[in-house]
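Read-outs throughout are calculated quantities, based only on the coordinates presented, and are distinct from any laboratory measurement. What you see is a predicted model, and the numbers here were worked out from it, not measured in a lab. Cβ atoms are built from the backbone, for glycine too; each structure is taken alone.
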Structure P
Amino acid sequence: MKYLMVLVIVLVGLWFWRNNRRAALRERQSRHATARPDASPAQAATEMVACAVCSVHLPRPDALPGHRGIYCSDAHRRQAEG
């Protein structure tokens, strides 16, 4: 009988612990969701482009334009354009 009581107490404790964790997670998610619309311009999405030689994706401002495409480095631009 005493083992049954210990088991019930442990299960009730686990139930309270899980509910508190879920509530905290929901609160964190709601705070995060409300913070997203106020994102700074530095976090704005940038367009990603692929290198014509190696197909690596990189932000457009970091890419090097060439006559035959967009490249990730000057070496790839020289390799593709001769």
Structure Q
Amino acid sequence: MAWNLRRIRVGKGLSQEKLAADAGVDRAYFAKLERQAVNVGVDVLDKLSGALGVQLVEFFEMPEEGAEQPSVLRGGRKPK
């Protein structure tokens, strides 16, 4: 789930801070979600999917074999 969350967020050029604010989720908690340091409830996933404009099921897609780890945005900014 965390892999897909980061992949979708970075693909849309959103920082953790921006997405957390848009979804009404604490930024520190959101960062822990992406690091797989906390468990997440369906209510939070629903907020995140709404803020990202994706269906909830997209968080649970299996990555293709050999897929690279999603990149991170440098300094919370959109990639150039």
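Just a few scattered comments:
- Read-out FRET efficiency 1/(1 + (r/R0)^6) of positions 13 and 61 (r between Cβ atoms, R0 = 25 Å, to 0.05), computed value 0.80, structure in P, Q: Q
- Computed 86, 32, 13 for Cα extents along the principal axes in Å - originating structure among P, Q: P
- For -13000 (helix-only ellipticity at 222 nm (-39500 (n - 2.57) for each DSSP H run of 4 or more, over all residues; to 500), calculated) the corresponding structure among P, Q: Q
- Ranking P, Q by relative contact order in percent (Cα under 8 Å, 6 or more apart), the structure that comes out highest: Q
- Ranking P, Q by distance in nm of label points 7 Å out along Cα→Cβ at positions 29 and 53, the structure that comes out highest: P
- For mean count of other Cβ atoms within 10 Å over residues 45-52 computed as 17.4, the structure of P, Q it came from: Q
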